[in-house]
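What follows draws every value from the coordinates through simple rules; no lab data is involved. These figures come from a predicted structure and were not determined experimentally. Cβ atoms are built from the backbone, for glycine too; each structure is taken alone.
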Structure P
Amino acid sequence: MKATWNGEVIAESNNTVVVENNHYFPMDSVKELHLTPSETRTVCPWKGEAHYYDVVVNGEINSDAAWFYPLPSEKAMNIKNHVAFWKGVEINS
């Protein structure tokens, strides 16, 4: 699977974890130079507190377009150290 935005591959992995129709990419498959930490936080009742990244490519910023769970609940441990994308980031095989 590949995550692309603004013509750039942001993440690529054969080992994504699909949860609620979202592909979570292992953090070591993500080009971290395209991620800038965001202050945004949300809470999922069963996964825990999500933290966000802005996705940055060629000087353009896609605010809060990536998220992860630094301390996922026990039920969501399979997405620990994984990141997912939305807001126009394309996920393709």
Structure Q
Amino acid sequence: MNEATFMGVPRSRIDWSPRIDYAKCNDCLECVEFCPHQVFEVREAEMPKLIVKNPGNCVVFCRACAKTCGVDALSFPNKNQTTLLIKQVRKEMGGR
């Protein structure tokens, strides 16, 4: 089984997924309804209610779920730093 890659880099080596600011999150769950990749999970009986269960399912550089969040409770790693990391890993792997 081949591991998923992005730009020639194993997806598992790319830190790209939403971060939840629980101080801002109002549990509207718009992000869960929007994301088709099962990145989030809702746990009804637990706090916090919303978690990032499958960070590796998040499409690298997608931030669409954060745009659905009316209270700006979702953020992502810095895109430029992530791009540099991807290039560095590709270089280490012998790529261009």
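Numbers below:
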| read-out | value |
| --- | --- |
| Answer label among P, Q for the case where log10 I(q)/I(0) by the Debye sum over Cα atoms at q = 0.15, 0.25 Å⁻¹, calculated from the coordinates, equals -0.51, -1.38 | P |
| Origin of the value 35, where relative contact order in percent (Cα under 8 Å, 6 or more apart) was derived from one of P, Q | Q |
| Label whose coordinates, when distance in nm of label points 7 Å out along Cα→Cβ at positions 42 and 82 is calculated, return 1.7 (choices P, Q) | P |
| FRET efficiency 1/(1 + (r/R0)^6) of positions 18 and 58 (r between Cβ atoms, R0 = 35 Å, to 0.05) from the coordinates reads 0.75; which among P, Q | P |
| Label whose coordinates, when helix-only ellipticity at 222 nm (-39500 (n - 2.57) for each DSSP H run of 4 or more, over all residues; to 500) is calculated, return -6500 (choices P, Q) | Q |
